[in-house]
Structure P
Amino acid sequence: MAEHPAYPVGLRLSGRRVVVLGGGQVAQRRLPALIAAGADIVLVSPEATPSVEAMADAGEITWRQRRYQDGDLADAWYALIATGDHEANTAASAEAERRRVWCVRADDADRATAWTPATGTSAGVTVAVLTTDARGRDPRHTAAIRDAVVEGLRDGTLVAPHHRTRTPGVALVGGGPGDPDLITVRGRRLLAEADVVIADRLGPRDLLAELPPHVEVIDAAKIPYGRYMAQEAINNALIEHAKQGKSVVRLKGGDPFVFGRGMEEVQALAEAGIPCTVVPGISSSISVPGAAGIPVTHRGVAHEFTVVSGHVAPDDERSLVDWPSLARLTGTLVVLMGVDKIGKIAETLIAHGRSPKTPVALVQEGTTAAQRRVDATLATVAETVRAEDVKPPAVVVIGEVVTVGPRPAP
């Protein structure tokens with residue numbers, strides 16, 4: 001058999017019995033895919049890793065807590081043999097041969113009747129890579145090929161045209177804090193498939209340069225507003241392009257639902273009967289402090305963190321923030337869109353009990369090449385912002401966590 005390559009095939013295991021022998025690391029890696037395939041999984045093993053045990057506790061698999069016995073593979077369609085007992089593996093492999101059950105052996109691939117390919121998924125496509133030469137099997141090589149293909153599909157560098165008509169609609173994509181590598185895999189794939197991209201100023205701009213020439217890129221800040229409010233004009237642009245049968249991506253900075261007016265756009269699209277997919281993004285409220293070496297929580301320092309918008313001052317009648325209550329909290333306070341109001345914010349927090357010595361960090365252009373961090377206290381932050389000429393976009397972190405990590409270089 002070693003002279004012939006393996007025949008690739010996709011097994012449809014939904015509702016069909018699959019037996020896994022051994023509850024160690026191999027089973028832990030293979031079980032999630034079998035569960036996702038809908039298989040009726042029986043695990044036979046006296047012990048299991050905590051993760052495998054959790055799958056049994058959740059009812060995703062049936063665990064027979066004992067060693068392998070002859071007859072365990074009866075009525076099975078597929079078997080994975082991965083125990084540490086070579087004799088048991090050999091006996092189980094022989095039973096699989098007698099019962100004509102396709103069998104994978106983790107300890108001896110040459111004696112198996114099936115091999116597990118290196119697999120990955122992207123956009124509903126499963127990529128499976130097998131070595132054709134049985135005598136020169138190289139799992140690392142096949143895994144590297146798998147990774148290269150899947151990564152290309154995910155980031156759009158490997159684009160295969162769709163021959164079926166795509167359903168027009170809008171994808172509301174959170175682009176993350178600014179670094180183009182921090183957009184989600186799904187968000188990047190949808191960008192690569194888009195006909196139209198309507199982008200915010202704070203979205204990951206570098207990604208726009210990677211789009212194919214036929215993609216229409218629209219700066220949301222430059223949409224003609226006319227008699228409409230800015231958000232209404234953006235909503236109308238999304239609806240108009242989607243109704244033309246185009247695949248539209250609304251690219252926003254951070255996460256669409258964290259001070260991003262994402263739900264307003266979802267509601268407008270729903271009223272117009274336009275399907276909308278929401279792709280969450282990494283919020284700058286957590287990622288930007290992290291990129292600057294600041295944890296928003298830390299054991300023994302902060303057990304909670306609160307994220308607030310600072311786009312209106314505490315004494316503004318439009319403010320919905322309970323600043324006196326925030327001043328009494330002992331955890332971390334993260335302020336977005338608050339650089340130009342930070343003086344008023346600091347005064348209010350101090351007036352309601354927060355110590356003037358509370359550390360403050362301002363992280364400007366977080367996660368980008370232009371990132372910089374400026375430290376102060378509540379008492380000095382207003383003057384520091386003026387003296388250091390801190391400009392938006394910047395995330396303000398208030399609390400003792402600012403001093404936890406290594407001090408920033410001068």
Structure Q
Amino acid sequence: MTETHPDPAPAYPVGLRLAGRRVVVLGGGQVAQRRLPALLAAGADVTLVSPSATPSVEAMADAGELTWERRPYREGDLADAWYALVCTRDPEANAAASAEAERHRVWCVRSDDAESATAWTPATGRSEGVTVAVLTGRDPRRSAAVRDAIVEGLRDGTLVAPRHRARTPGVALVGGGPGDPDLITVRGRRLLAEADVVIADRLGPRDLLDELPPHVEVIDAAKIPYGRAMAQEAINNALIEHAKAGKQVVRLKGGDPFVFGRGMEEAEALAEAGIACTVVPGVTSAISVPGAAGVPVTHRGVAHEFTVVSGHVAPDDERSLVDWTALAGLTGTLVLLMAVENSGAIAAKLMAGGRPGDTPVAVIQEGTMAAQRRVDATLATVGETVRAEGVRPPAVIVIGDVAARGRNQR
């Protein structure tokens with residue numbers, strides 16, 4: 001609990017364990033509506049005394065979450081209470097209830113007169129089992145601002161507070177997004193801040209690695225010594241080895257772990273080894289990179305569907321699992337990932353299947369990053385354009401009428 005105060009006798013911070021204990025709330029207005037959810041979440045046995053209530057508070061009563069006595073306050077309502085929240089619109093009733101609380105030694109919060117209360121409600125927030133409570137005396141807005149800053153820091157990992165008890169070793173497969181460090185999820189960033197070991201892909205948000213504490217071991221997945229094992233097998237083995245050594249491991253991947261990221265292979269290997277695995281979805285480049293370049297993958301009246309395809313294998317390769325002829329017959333958007341090298345061959349296959357050669361194409365290189373650039377072409381010219389413009393991976397290729405949108409956005 002954080003507290004700042006101008007008074008010589010500051011409030012003593014304490015956490016109340018109210019589960020199963022009687023709590024009385026006087027008044028069913030907006031103050032009660034804000035405070036009741038936390039009291040109910042704490043397991044308190046809540047009695048509401050008020051002639052009326054907001055629809056939200058009434059819904060809590062209808063659901064059986066609290067007992068509602070539909071009448072004004074009267075002497076004796078605080079009998080056997082452990083805690084009271086006084087928030088009616090009647091100053092005299094508030095004063096009388098406060099006096100009753102004082103006589104019965106019931107801690108009492110008053111929404112209308114904090115100075116006359118025996119307890120203050122701090123600005124509270126929660127993140128992953130941590131409760132943050134802030135008191136600043138007579139400045140509730142400052143309390144809320146300090147609370148928000150601390151909770152946000154805990155959530156996004158900028159305020160590092162590693163766990164020191166009850167840590168279960170395991171692996172988190174974290175989707176890092178398309179590359180811009182601001183596009184990783186809040187949960188992904190927090191887990192990254194708590195990691196002991198990070199095994200990172202080349203296309204992950206590299207800038208975040210510089211923010212890690214010195215004790216964190218960062219392993220470049222591209223540089224793991226493979227020996228006789230294939231690259232993916234070596235990565236799987238590294239994840240298992242470090243987790244079995246009692247470490248918290250983050251596998252930081254570009255985009256989303258399950259969108260051409262081989263995340264399921266890693267999850268299956270961890271499950272087979274008995275290692276706990278958490279999957280944190282990421283912002284996939286298939287949608288975010290075109291969006292960053294002004295290209296919507298769907299647009300009303302233009303495209304009602306989009307298909308994401310891996311282009312790392314050429315259409316005439318026997319390993320290809322893609323039905324390019326079927327894709328050529330679609331009228332929606334095609335989004336190609338890992339297709340720079342095979343862009344010409346893919347375009348030829350699509351045109352042979354009936355896709356018009358003048359279909360707009362947008363190629364976005366290093367999307368969301370400082371070096372992002374967009375190259376426009378048609379299906380008939382994309383192969384040559386990619387070569388002439390020196391486009392290199394990572395790049396996302398968007399095929400369809402939506403690619404004509406946002407051409408002035410770079």
Q | Source structure (of P, Q) for FRET efficiency 1/(1 + (r/R0)^6) of positions 51 and 363 (r between Cβ atoms, R0 = 41 Å, to 0.05), computed value 0.05 | A | Q
Q) Among the shown structures P, Q, from which was the value 5.4 of distance in nm of label points 7 Å out along Cα→Cβ at positions 99 and 371 calculated? A) P
**Q.** Comparison of P, Q by volume of the Cα convex hull per residue in Å³, for residues 107-202 alone - largest value held by
**A.** P
Q: For structures P, Q, calculate distance in nm of label points 7 Å out along Cα→Cβ at positions 299 and 387 and state which one comes out highest.
A: P
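Readers should treat all values here as calculations from the given coordinates under stated rules, not as data from a laboratory. Remember, it's a predicted structure, so these values are computed and weren't measured experimentally. Cβ atoms are built from the backbone, for glycine too; each structure is taken alone.
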